[in-house]
Structure 1
Amino acid sequence: MILNTLVLIAAFVLMEAVAWLTHKYIMHGFLWSLHKDHHQPKNGIEKNDLFGIFFAAVAIVCIKIGFEELNYFFWAGLGITAYGFAYFLFHDVIVHRRINWPFKSESPYLKKIIRAHKIHHKNTGKEGGQFFGFLFVKGKDKV
């Protein structure tokens, strides 16, 4: 059980690295055409939401593969799912207010990552962005 929990936690933490790399080099790279609308004012569905659907599909496949034996794929899929849920709450609900939920935090951690994300969105172009992470900001980064 401890090993399964460690796999779940490792998948969650690894997803932040995957999200950072995907955001910096793919979303702000060759798939900018899908991410671009996320940096523009709008309401509703974005082409950028396809990235979330892709990662949800990866999690579903992992859970399906590992379900019979509850092996590492299953627990990794749950870790990816947990990251996706945390990302959704932070990014879509708290920062971008895509769901109307009154939220105010006095948490220095939340204030720091919210500010970092808002700084990221000040740049509306493909190049020159900063703060590509979603749930973690390096301690030395000036936010």
Structure 2
Amino acid sequence: MTADIFFDTNILIYAHCMQAPHKMKIAREYLESGMRYGTGVISTQVLGELIVNVTKKVVPAMPLAQVVTEIELLAESLRIVEINTECIKNALALSKEHQLSCWDSLIIASAEKAKCQTLLSEDLTHGRKYGRVKVINPFTKK
């Protein structure tokens, strides 16, 4: 049995980033595997951040119709964790304990809520563990 993997927003953004072809390839491989085997997990926060980034920050910007199609595909292929009050309280505790931003803490809290042991992220420290969640930067050379 393969463990579920939580995808931080930056991994999904790189899956669409033509300006970073090496990272795009790696991000797509992980994402496609998570979609194919049903092991990929994201949160409603990740969906919201993805929409903002692919429509406003990625060049070329993704047209809204394509964003809708992408969101539908992700919703069909990945497990989506909904942010609730308990998740937010856990995120605040993580933020205080580890001196993290609220947004990063909410990503970790969502991964914990989904019972993921691995969180793929470029933004958080590679190899760091937060409870049972270990951060892996897929772009770090081994």
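Computed from the coordinates by the stated procedures, all read-outs in this text should not be read as laboratory data. Because the structure is a prediction, the values reported are computed rather than measured. Cβ atoms are built from the backbone, for glycine too; each structure is taken alone.
A value of 2.3 was computed for distance in nm of label points 7 Å out along Cα→Cβ at positions 39 and 103; which of 1, 2 is the source structure? Present the calculation step by step, with values, prior to reporting the outcome.
On the way: 1: 2.3; 2: 2.8.
Among 1, 2, the structure yielding 2.3 for distance in nm of label points 7 Å out along Cα→Cβ at positions 39 and 103 is 1.
Just checking, which of 1, 2 has the largest value of relative contact order in percent (Cα under 8 Å, 6 or more apart)? Mind showing how you got there, number by number?
Numbers: 1: 30; 2: 27.
Sorting by relative contact order in percent (Cα under 8 Å, 6 or more apart) in descending order puts 1 first.
Thinking of 1, 2, which structure, once P(r) over Cα pairs in 10 Å bins from 0, in percent is computed, gives back 11, 38, 35, 15, 2? Intermediate results must be reported in sequence, preceding the final value.
Details: 1: 11, 38, 35, 15, 2; 2: 12, 44, 35, 9, 0.
Going label by label, the one that fits is 1.
Check the numbers for Rg/Rh (Cα atoms, Kirkwood Rh), for residues 87-126 alone across 1, 2 and tell me which is largest. Could the numbers behind the result be given before it?
Values: 1: 0.99; 2: 0.93.
When Rg/Rh (Cα atoms, Kirkwood Rh), for residues 87-126 alone is computed for each of 1, 2, structure 1 gives the biggest number.
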